[in-house]
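Please find the structures below.
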Structure P
Amino acid sequence: MKWVKDLVDGDHIVGQLLVVSSTKGSTDKGLSYINVTFQDKTGTIDGKKWDASDEDLRVMAPGSVLMVDGIVNLYKGQPQLKVVAVGKIDNPDEIVMANFARVSPIPLEEMKAKLDKYLNSFTDKDVEKITRAVISHFYDKYITYPGAVKVHHEFGSGILHHSLFMADVADAVAHIYTQVDRDILVAGALMHDIGKTIEYENPIAPVQTTEGKLVGHIAAGYAEVKKVIDGLGITSEVPLLLEHMILAHHGTLEFGSPVMPSTREALLLAEIDMMDSRQMILDKALATVNEGEFTPRLWMMDDTSFYKPKNRNK
């Protein structure tokens, strides 16, 4: 069976796929169906099974690896799987979970080394103490958990990948705009999404936790980070500045931040977060089209289609 990233219109597949999500619905005429998203280590593909039963929905539970028989069709310019049949895999030895875990394209050891480099780079001792304590508290999940269920950085070590890219930009910005507090900005980049270790579970097929749905990663992250910081006994205003970075990093109340960015560093952090998130969204969208073509409209990018320029070096 082909990898998901290589599937094209007309392919007939029979093979193992991981169920990421599944929901049952019905048409106006009462026909039942299940919308399902499948995944292997190369990507995801949306699918639909018609004439679906409650048993089909139970079988296609998120996190399950199933034997899938389906045909690939194009829907709104994107491959979609028409599911003919699905079945459970009775022998777990036949499942190779490494085939379904999407991970950062950057090796984990390389990212861990870069994280250590940043932790050793702070000149402000309060910033260093806080950042080390917070990341240490969440470390195992921080370096392995995805940054989302979908949209951007939705792969293993996605939180770390996203945070390090943001730290790289933050470090560069602070060298250009020398009035910026470099340590506060870089520390904010490293810690801003720490709440996603609470919002999600199951790195292979990430789903939102109950706390993630009811509270969200900003509020949950702030609450846990504050507990860690309060235990350090720091009397400077550094804790307050870093807590503000976490609370304000989505930039606006509309996007879920309970407060607006009210320091130079918090404003920059929100802008860097938006930039890195949007670049990841564009990377994924542009990878699905040929040179000289436009992507489908991207709702996360103001419903805009983006053009993929022709390679001028050929």
Structure Q
Amino acid sequence: MKAAVVKSKGEAPVYADFDEPAAVSGQHLIHVSAAALSHVTRSRAAGSHYSSGSGFPFVAGVDGTGRLEDGQRVYFFKPHAPFGAMAERSLAQANHCIALPDAVDDVTAAAMAIPGMSSWAALIERARFVAGETVLVNGATGTSGRLAVQIAKHLGARRVIATGRNAASLESLKAAGADTTISLEQSEADLTRALEAQFSQGVDVVLDYLWGPSAQALLVAAAKASPDDHPVRFVQIGAVSGEDIQLPGAVLRSANITLLGSGMGSVPLARLLHAMKAVFDAAAVASWQVDTIAVPLAQLSAHWEHANSQQRTVFVPAP
């Protein structure tokens, strides 16, 4: 079969032949329909993700959609090594497969699964969000952040505040459910004032997709401006703007701030899969949209480095 094959650490996958998977007890053979090019897929293929394996060669792709032997449409996560999702066929444990609603097509499901799960799991599993709370999404102009805005509103957020750098995307988030938008493309002093104005009204949960300087500014603003004893749960999800921040210890001593992380490792796999199913079920009725480009897997090399955070690349194995 044809697949996106990673032959050695640090090398991009190539479109090549790979051994056919064969299902055994407890596993499903999946005829793949679509597999998204996510940050975690790219970094695992490069060997730089904290969950990366060490065996070569292997097929890239941590999740996808497809059909079982009986024709049932499913989403599958964490295929059985060395088989990945970016292939004509893959192999996954039966309990890693989720039936897809008829209203969500294969490409859309593949595109929204991980970004949708990231905010759903962060809100429900880590922050223990309850309806009526205020959510701030840091880095909301990408696919993950835009879905986070929509999901927070769907789950009953009283207010959703969105930050980002792209002015047009920030403006469009108002139609997606953002009540307030804050540009990160302004002076440090102006950004500080804008953030403190929001925290002074009471922000309950921060979903951070950026880390780096903006996360530091958010934490300092939360410490300075949050009402007395008002708890802030800060959930770190992504690190697009940098892996490290410099945070004065006084920030955590002077305010009721809880720092949390959300991702593979901090949330049990069964709960991540539960979050993904909840996203699909909600998407079937909420009509969430994800800007997606679907390309043949044979064009892998031309699209592997496609890094537009506002559009999801989805590989389709079939000709």
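Values in this text are rule-based calculations from the coordinates and carry no lab data. Because the structure is a prediction, the values reported are computed rather than measured. Cβ atoms are built from the backbone, for glycine too; each structure is taken alone.
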Subject >> Read-out distance in nm of label points 7 Å out along Cα→Cβ at positions 77 and 189, computed value 3.2, structure in P, Q >> reply: P
Original post:
From which structure (P, Q) was helix-only ellipticity at 222 nm (-39500 (n - 2.57) for each DSSP H run of 4 or more, over all residues; to 500) calculated, if the value obtained is -12000?
Top reply: P
Subject >> Structure (P, Q) behind the derived value 2, 12, 24, 26, 22, 10, 3, 0 of P(r) over Cα pairs in 5 Å bins from 0, in percent, for residues 133-252 alone >> reply: Q
Original post:
Out of P, Q, which structure matches 19 when relative contact order in percent (Cα under 8 Å, 6 or more apart) is calculated?
Top reply: Q
Subject >> Cα Rg over 2.2 N^0.38 Å - highest-scoring structure of P, Q >> reply: P
Original post:
Computing mean count of other Cβ atoms within 10 Å over residues 93-100 gives 12.5 for which of P, Q?
Top reply: P
Original post:
Ranked by mean count of other Cβ atoms within 10 Å over residues 109-116, which of P, Q sits at the highest value?
Top reply: Q
Original post:
A value of 0.20 was computed for FRET efficiency 1/(1 + (r/R0)^6) of positions 45 and 173 (r between Cβ atoms, R0 = 30 Å, to 0.05); which of P, Q is the source structure?
Top reply: P
